[in-house]
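In the part that follows, the structures are each spelled out as C-alpha cells.
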Structure 1
C-alpha cells in the first residue's frame, strides 16, 4: 500500500504543477491583453503577433488547467447526486470513471494530437497573417503534452480512489476544490 501512497502523491504534484503553469499563463495573458489594449487605443498600434499570443496563452491556460481541475474535483459532473453519496460510492465512481473514460480519452487525444503537431511541424506551419507568430507546431504540441498530464491526473484519480476505498483517505481532506496549495 505504501507504493500507492507515493504514486498518488507524485501524480498529485504533477497535476498541481500543471495548475501553476496554467496560473502563470493566465497572468501572462492578462498582461498581454493589457498591453494590446493600451497599444491599440492609446497609440493606435496593432500587433498581430500579440493578438495571436493571447489565444496561444489561453490554450495553455485551458489545456493545462484540465489536469488540475481533475485533481481538485473542479470538473463538471452531476453534483446533485454525487455530493450526497458516501466516500466509498464517490471512490467507486471516480475509479471507474478514471479507468473507463479519462485515461482512454487522454490516450485518444494524445494519439491524434501528436499527429496534429507533427503534421504542423512537417509543414512548417506558421501564422497566415503578416506579422503573426511562426512555428504554430509549438502551441499544437501542447495538445499531446496535455493528454499525458490528463492521463496522469486520471491515474491520480484512480490511486486516490483506492486510498479512499482502503479507508486511508477521505475526499473532503484534499478534494475540496481549494487553491494551488
Structure 2
C-alpha cells in the first residue's frame, strides 16, 4: 500500500475520533483552565509529549502553565488544575501524581480511552477519546495504527482544539500569542 493511502486511513480514523469528542466534558476542561491559578500537564511516553505541546501553547496564551516533573515546575496548590493524558488511565506514576494533586486541593482532568480506569474514577473532569489503548486492538475501536498511535494523535488534536476554544474565550489570535513565544532560539 502507498504511504499516501496509509496517511489517508489515519486521517479518516482521526476524523471518526474527533466526531465523538464529548463537547460538554471538553468545555468543562476549558472552563477549569480559564479559572485556574496555574495549570500542570503530564502524561507518560508519547502522551506526555502531546502534553508538553499543550503546555507550551498554554504558556503562549499567557497562562501560568507547567509540565509536571520538569525542573522549573512550581508547586501545585489549591484550585490549580492538573491535566493528564493517559490512554489506559492506569499508568502508576500518573495515578500517584493524581493522588498527590488531589491531596493538595488541585482539580484533576483526565483525557483517556478508559473513563472507568483508576485515573478516570478519581478525576473531576474526564474526557474520553474513542481510540484503542495499546492493549485493545480489536472490536469497535479498531485502528490500522500500531499500539496507541490513534490515541496520541487524537490527544494532540484535542489539545489543539481546547487551545482554539481558549483563544476564543480570551480574544486572542495566533499573532498576539507570539509575544510569549521563545525568542532565544
Structure 3
C-alpha cells in the first residue's frame, strides 16, 4: 500500500529508457489509454531534447515504476489548453508496472510532482484523463485535482482537471 512514507525520485528520460517505456506501453493497463506504442516512443524520444515537454522516469527505492511528463501548453502552437492561466503546466502519468496500479501510487506520485511544480512557481497544474478512466480520475481527485470541464481536441475526449497553488485560486 502506498502512503506518505514513500518518496519518489523523478529523473529525466534517456535513450536507454525507451525500450523499458515501450514495454510499459504494451502492458494492457497502459495500452488502453495510449496510442500506438511506436508512435508514442517516437514522440517521447523527441521530448528528450524538447523545451516544452519534460519526460521523466519515476523511481521508487531506485527502481523505475512509471513514466511521467510535464509540459507547458503555452510553448506549443495551437495547444488546446493554452487558454489556461499563464504558467500552468500539464502532466501525464502512466504507472508501468501492473502490480503497482490501484494501490495509491498514482495519487502519491502526482501529489509529490505537483508540490515540486508549485515550488518552481507554477500557479496551476492540469491533467487530462480519458472520461472512462475512472481509476485515474479518482487518483487525481485524491491528489487534490478537480474537474474543470470536458474537452474534445486532437488528444481525444478528456476530462480536464486542475489544482491551483495556494493563494492563486480564481477569484481569490
Structures 1, 2, 3 compared on FRET efficiency 1/(1 + (r/R0)^6) of positions 35 and 115 (r between Cβ atoms, R0 = 35 Å, to 0.05): the greatest is 2
Any idea which of 1, 2, 3 comes out highest on relative contact order in percent (Cα under 8 Å, 6 or more apart)?
1
Assign the value -8000, calculated as helix-only ellipticity at 222 nm (-39500 (n - 2.57) for each DSSP H run of 4 or more, over all residues; to 500), to the correct structure from 1, 2, 3.
3
Match the computed value 1.08 of Rg/Rh (Cα atoms, Kirkwood Rh) to one of the structures 1, 2, 3, and report its label.
1
Can you rank 1, 2, 3 by distance in nm of label points 7 Å out along Cα→Cβ at positions 43 and 163 and just name the one with the largest value?
1
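We did not get these values from a lab; they are worked out from the coordinates using the rules stated. Small disclaimer: the values here were computed from a predicted structure and weren't measured. Cβ atoms are built from the backbone, for glycine too; each structure is taken alone.
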